[in-house]
1. I have -8000 for helix-only ellipticity at 222 nm (-39500 (n - 2.57) for each DSSP H run of 4 or more, over all residues; to 500), calculated from one of the structures P, Q. Which structure is it?
2. Which structure, out of P, Q, was distance in nm of label points 7 Å out along Cα→Cβ at positions 93 and 237 derived from, given a value of 4.7?
3. Suppose FRET efficiency 1/(1 + (r/R0)^6) of positions 29 and 301 (r between Cβ atoms, R0 = 35 Å, to 0.05) works out to 1.00; of P, Q, which structure was it derived from?
4. Comparing P, Q, where is Cα Rg over 2.2 N^0.38 Å highest?
5. Identify which of structures P, Q gives the largest calculated value of distance in nm of label points 7 Å out along Cα→Cβ at positions 85 and 277.
6. Match the computed value 0.95 of FRET efficiency 1/(1 + (r/R0)^6) of positions 45 and 165 (r between Cβ atoms, R0 = 41 Å, to 0.05) to one of the structures P, Q, and report its label.
Structure P
Amino acid sequence: MKLGITGLPGVGKTTIFEALTGNFSDTANKAESRIGTVKVPDERVDILSEMYKPKKTTYAQVEYFLPGMTGASEKKKDDPAIWRGVRDCDALIHVIRNFGGYGYETPDPAGDFTALDQELVIADLMVAEKRLERLDADRKRGKPVVQEEIDLLHQAKEHLEAETPLRRIPEIAFSPLLRGFAFLSAKPMLMLFNNEDDDDELPEAKGLVDQEKSMVIKGKLEHELCQMSSEEAEEFLNEFNITASAMDRVIQSSYDLQGLISFFTVGEDEVRAWTIRERTDAQDAAGTIHTDLKKGFIRAEVISYSDLMRAGNMAEARKQGTLRLEGKTYIVQNGDIINVRFNV
């Protein structure tokens, strides 16, 4: 899963990207896009790995994309190249400046957010209008068209013209018929307020904090922290009375933002977290491990992480009846530990 980091110039996008990914560069060309992959912190994986002592431990992963240019670049805002890389992302992180300093105007988080969100809305409106024009031309030529797609595009156009981002209209944002358009304003979004080092509070953003998922980050401080040794970092955290790096929370929020959960496979060879969407059934979950497991699915041995922790081991869990068999329609829950029985 990939998240695009967006924001107006000077808000700290590069600082946040490097703090998240550990992908540092003093010579990076700002016109070039950057990408980094990080593991999703998960105490359950750590504990399972300690229990099974496997040869390999694999965490769920999140990918962050920092576009080389945004809608606020020197290029025209209607240039599709500006948003091409971001359209490929599954969700967005809007970095919003909430710090001052020499050369900076007084922060205006609400205004900055609105300005960037309007760019996304305008870009989506252009996509919807062009598609409707093409469908109208196809119909006039006698080519088959899908009326439901046309109706949905007209609805999307109306909302966009009213400056309403499509993520607030679930029936449009999640419509399979419109998925191929990768509407920017339909993507799940996290507002990340980049605060001063001594400021832990969300800004008063005229109701935006209530409408959108939001977090505070101290980008400059976190950027310094992630370049330290573990000993230096611990001393630094104690000095600033910080219990843990906020980057772990951002990474977890990035994962949650997309409606993702983890299930686990365990054994001497590997303890691994697998990523699926909420409401995924057991057969499809098996397919994330290997296509053969989905094709030849018979049953899944399932136990919740919490039940295994209470039992202490699988043998005791079996005695307690918490290790059970489930069929292909079972909806996998976050934290399930699964062993798939199959035959191909």
Structure Q
Amino acid sequence: MPFFYDFDDLSSAEPSVAKSFNAKRTAANLIELRNQLDAEVPRRSIFETLLLATWNIQAFGASSRTEESLWYIAEILSRFDLIAVQEVKRDLGELDRVCKLLGPWWRYLVTDSSEGDGGNDERLAFLFDMRKVRFGGMAGEIVLPSVKDKNGKQVNPDQFFRTPYIAGFKTGWFDFMLSTVHIKFGKNKRADPGRLAEIRQVAKFLANRVTQTGTWSRNMILLGDFNIFDAQSPTFRALTDAGFNIPDEIQSLPVTNVGSKPRIYDQIAFLLAGQPKVVPLRAGVLDFFETIYSDAKFATYKPTLVKADGSKPGNAKSYYRNHWRRRQMSDHLLMWVELPIEFAESYLTAKAGS
């Protein structure tokens, strides 16, 4: 549970927001959410494992979320050690508020907001607990190098709509480079050419970076919102063709989008060439709508449902399910993986036998 959960202190929230905060309802919902998290997510450890997650939090900073929703988001994030967050908007107010709820040991790294229609005014962020995860000092946005065209001339390729972010982290015995993406969607088909090109480019770039002399780490983890439809799509194979491994534990997970059509938009892929060898232990997808803003709670929130223009929705139940609650939480579910980070025994065994 986040350290700063004091229901009597909403000093960092807007007065109008604090006034509308229903502490009794929020506390009851947090109990349900915590029970779900206890059942589905492993306990955080000090030395043994790293709980890594990726979550596209829809329009994070530009969706008029309630104070109540930010507390639920903070509770979910608090169960992990390091989270890649996509779709953080120019206004960092919601991210800062969530960090305050999480406690003083939480920090974030964030890119500048993207310009242009394709960038959608978005940032990419890494949010981490400094008690467990150490920033390694290396961070940057990926810019593709020039390539040779069919005539052998060096040309500059098209860059990403939303520039992928990469940073180095250390935890326990494990150091790794972590790159997060929000790949363009393009047209609503399995292998949109622009989407496929971006995934191929970032996967190939990062795979090459791992093998280069002087690279920060030989361990690379690529995660985020790839807008991949299914595992048979060329967009999925673009990751594995570049050398990344998506473990069976992740491939067998349920969909990560919130909608009528099943999609595996979000992924976590590994290219771990360093020593010791790190193999994912467990993985999961958290469907927070089982407890937060569930269908059973529609009647509770129905009186507060108002559209952006101030009008009441015609079909309140549909608006609640397909618009309002997604803007409060997200239209993506959170994906997580548990990784071992303690290798003292194997290290000492190797030394004793040498």
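Derivation of every value follows stated rules applied to the coordinates shown; laboratory data play no part. Just so it is clear, the model here is predicted, and its values are computed rather than measured. Cβ atoms are built from the backbone, for glycine too; each structure is taken alone.
1. Q
2. For distance in nm of label points 7 Å out along Cα→Cβ at positions 93 and 237, the value 4.7 is produced by structure Q.
3. Q
4. P
5. Q
6. Matching structure: Q.
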